[in-house]
Structure P
Amino acid sequence: MAHIRKYKNKADKKYFYEYRIRYRDPITQEKKEKSKRGFTSSKEALIAAVAEEQRLSEGIEQGPISLRSFLEMWLEEYKEGTIRKNTLDLHKYSINKHILPYFKNISLQDVKPIMYQKFLNQMAKENYSKRTIEIVNGTMYGALERAIKLGKILKNPCEGAIIRGEEKKDEIKFMNSDDIPIFLTEAYKYGYIYWIFFKVLIETGLRKGEAAALQWTDIDLKAKTMTITKTLDFTAKNKDELLGDPKTDHSRRTITISNTLANDLHFHKKYQNQNKLALADIYNHDLNLVLCRNDGNFMPKSSLFNAFSRILKRTDIPEIPIHCLRHTHAVLLLESGATMKYIQERLGHGSAQITADVYAHISKKIEKDTMDNFENYTKDILK
């Protein structure tokens, strides 16, 4: 039987409730205890406790089970440790942002096809893009497929659902090539470590997490190559969780770098070695990061975002998100005549079609400019 206790939060002096459950592990037969706090009422704590007692009875609830409890179990028992962290975070976001706020405390068995279709339609009415709705549907569908395998439901209510919503494609923003020297000059004035970070993004098209995760073992200055095998989790609570798998399997790649960037990184390595000598044991030698703070620790996301925004404000360059430096690199490649296939492999896209879909309108603009230049050049020759 669950025990409900009232307690006072030290931070805001408000009262909350927690439950404590004593149970016997069905496998080891050991006596265990589980608790959870933060409930705003004793009734809320009791409902949660009853649901948890059901789940613990066999590792999954017997009989009726709330959709909330099942989704939490699905994430914990079937997803954590089996998929990439960013994919897990996407599932959690879909559940907590969209699914649970709509279905609230409904039981798993009470989710019916027409009810689920109304949920998807409501998302479309709220102007969520078709892609966002597809992602949420993928989470729900996958979870309820597992519910079928576990014998909790007979049919998946998501089966055959129709996904509405507009195909929203945001206009690609990038920094014009004429603005890049102005930006980098101002970045250098702002701070050398930000200048080298942003220069790498522009010259390589790396995602910010990929750039932040670069270690010196990933760079061959002699061969002028850079190998991307990981990404940095800016929200990691300790160093063991800092470096994780890249966004997709296609994100693992080796790219060439220019002579200019190789020279910049050669100087940067000397710069870092001076910091290592000066700071000695204070320096984070174990991380071996390329793009980092002067003490060798990783660059916080907020610092990068703030620095990028402030540098842009010091110039007349239009405000753009930092991710647009990746687009800037792609546009530079297009302008230099690179093929979509080459850009795909360099950026780590799954296919050239994805790359073409993203940069199609830019490619068409470049083709038009090229044709305009051709006509201007040949107007006297071919008249």
Structure Q
Amino acid sequence: MRIQEEWLESESGLDMEQNNSSTIYPNAEVRVEKAQFSILHLRRLCVERKEIIISPDFQRNDVWKGRQASELIESILMGIPIPIMYLFEARDGKKQVVDGRQRINTILKFLEGGFKLKDLKILHTLNGSAFADLDLKLQGIFEDYQLFFYIIQPPTPERVKYDIFDRVNRGGTRLNNQEMRNALYRGNATALIDDICNSDEFKDATGRGVSPTRMRDRYIVLRAIAFYLLMTQQLRTADLGKPIEYRSDIDDFLAKVMIFINQFMTENEVGMLKETFLVALRNIYLILGEDAFRFSGISKRRPINMPLFECLIYLFMFEWNLDYKKEIRLAIEALKESLDESGYFQGNVDSVTSLGYRYSRINQFLKELR
């Protein structure tokens, strides 16, 4: 029972790795290019042209220690090949590092005099040397060293990018899908979600019942934003402005929404969306209190329900006359009881059928209340 609603307060959390699609990207076009850059050219791409984005937030404490960094530089100076690295290329040509971020950061940091070599076992005479301390021949060897990359290019589907990302980032704790989205789609979308999750409005309205662990809070907020934009027909793709549709694949859909926010929404539009979301949270808390997103329970307090969160956010994103708080509260409590009994707020909540039922009920409620 209540499989989907218990993730917010359970220790195990929601299984964000599940795929609700009936098929997994059949006949998908996967475009991968092999490339090589010298270290000097890599610096130009990262620092001067800013064509390669090095530091998305992976939410990992994996900073290399001094010995690891020095050993990498030693390997390069000795001409030893280092593992191939992976980049994702966006439609605008910018490339994001998926695998190899630590190596690239270390290489550029050394090139710019950021640290001195230490604990070298083979080239031990170089211990204590910064890049500027190397003789010109060694500097040239370092600058001309060739790095190899696989570049995953458009129109490779977002779903395929997830799988590639997952495969090359399996060391240590495996990232869940929201953590991957947070790394892959940095920009206005992640800033918007962060601002909402860190706000007092979000914490008050949820009674601090949504854990930030493994980005559970980011996931629930992104879903609410995504379905609001979908239901208000604001979403479109880069392909001739066609509307983004929802086909029960939640991960593919959320990826497209984040891309839409990053590429198509202006700073002003993102700011207005954030303010409208925060106003909705304030009004929800004012009228329904900190249990707004919970269905009532007989013997114990039930967890926050994610689809209910999405629906109430959508409901309160419209303007309300707050002169009738009591009447609104009673009407919404009756609505919640009916929604709870429907069965569409637990189980397979991401099916098109479940989504259609939920928002048709909310739109009907809006129509009747006005």
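A value of 14.8 was computed for mean count of other Cβ atoms within 10 Å over residues 117-124; which of P, Q is the source structure? Answer for the origin of the read-out: Q.
Taking mean count of other Cβ atoms within 10 Å over residues 189-196 as the criterion, the largest value within structures P, Q is that of Q. In this comparison of P, Q, the computed figure 1.00 for FRET efficiency 1/(1 + (r/R0)^6) of positions 277 and 349 (r between Cβ atoms, R0 = 41 Å, to 0.05) is attributed to Q.
A value of 1.18 for Cα Rg over 2.2 N^0.38 Å, calculated from one of P, Q, originates in structure Q.
Computing relative contact order in percent (Cα under 8 Å, 6 or more apart) across structures P, Q gives 12 for structure P.
Any read-out appearing in this document is the output of simple, stated calculations on the displayed coordinates, not a laboratory observation. This one's a predicted model, so the numbers in the text were calculated from it and none came from an experiment. Cβ atoms are built from the backbone, for glycine too; each structure is taken alone.
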